[in-house]
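What follows is a set of structures for review.
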Structure 1
Amino acid sequence: MADKESLAIFKVNIIKWQEMLTGNDQHSIYNQIQDIIWNDNVYRTFNEARRISAETNGSSTGLAGTLIELVDRMFVTHQSMAIRMLIDDYEWRPDRSVYSLPRLLKEIEQNKNLFTRENYICYDGLPFDGKNLSWKDELIYKDRQKKFDILSKKNESDRNREDNLSHAVFSEIKNLSAYPQSLSCQF
């Protein structure tokens, strides 16, 4: 391992970013997406029950129209707020920041110098040279090398332990995710 200090900082950040993305916190990005999907499924089930009830019993669902309207409004409100939180650009109000995709991407971009091929391959103890590995570790090693080739825009023959993430990766992600700027509204 050539740069142990960089690796130590990388490990701390990887743990933080993994927690933001998939952690147990109810506000992790994964849990936010799961909540959006779950509420959508519940609402669709409710609407299907409304449709079936209307077809079988006439126009009445057995529920007051104002209650149905409330459910409809609350669903739209919840989904809008959940999506807003997921795409929130925290910079305009850091004291109210949330786990969001833009925040995660910005933090990774701000720390892109830590994303060397060596740190990416070795962060959990794999040797950089890939020698004397179990079959399972060899598969992981090869997969990481191929993924970093994509992230660094390098060929297999040009691999170097100091390779960094390509600047183009962040440009490509920003081009794909241009929607947050057009949807953003500051409260």
Structure 2
Amino acid sequence: MSRERILDAAIERIASDGIDAVRIARIAMDAGVSTALVHYHFATREALLAEALEHSFERAGDVRTADTGQRLRDMVEQCLPLAGDQEKDWVLWVELWLRAVRHPELRPTAAHLYARMHTWFVEALSEFDCDADRVADRVLALIDGFGVRALLGDPAMPVERAREEIWALLARDLGIETVAGAA
């Protein structure tokens, strides 16, 4: 339980302050644990960031519904930088991207997380008549590209428009007119 509290506190603190400004003592205080316990679980900031991303993925990554179109819609929705926890998760991803560029030891973490996301989408897309691997790569690229613009508050790309653009291209790739429940 204390590890989960530490990860929840780390997500909040990294999202608000950035990984470089994060102080282990502050995360410990936020989680209600000792700094020694934080250091026991996480040897470095990079390890803490990687685990925080894994933790955020576990919180968000369980979408279950019998309707494949609805499941796919819910998955994309969970990947958009919506206000609240999803926006915080996006900030963690941006932190990972920046750190992995400068710290090659984090690149396997980024690759692992993308592989999990890719597999998650392939499983849902396998219900459609498409090349699920390629469509999963495209949908992740679309989410990343449109999502960054929405996260930055680009007036030309609010989350609603990002959602519409992703669905338009996804429907084309799946050979369907629309995805059930899409905006």
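Read the figures in this text as sums done on the coordinates, not as results from a lab. Not measured: the values here are computed from a predicted model. Cβ atoms are built from the backbone, for glycine too; each structure is taken alone.
Work out the source of 3.9 here, i.e. which of 1, 2 gives that when distance in nm of label points 7 Å out along Cα→Cβ at positions 29 and 53 is computed.
Checking each candidate, the match is 1.
Output the label of whichever structure in 1, 2 has the greatest value of mean count of other Cβ atoms within 10 Å over residues 5-12.
2
Kindly point out which one of 1, 2 the value 72, 42, 28 was derived from, the read-out being Cα extents along the principal axes in Å.
That value comes from structure 1.
For mean count of other Cβ atoms within 10 Å over residues 45-52, the calculated result is 12.5, so let me know which of 1, 2 that is.
1
Among the shown structures 1, 2, from which was the value 15.0 of mean count of other Cβ atoms within 10 Å over residues 37-44 calculated?
2
-21000 is what came out when helix-only ellipticity at 222 nm (-39500 (n - 2.57) for each DSSP H run of 4 or more, over all residues; to 500) was calculated for one structure; which of 1, 2 is it?
Of the structures listed, the value fits 1.
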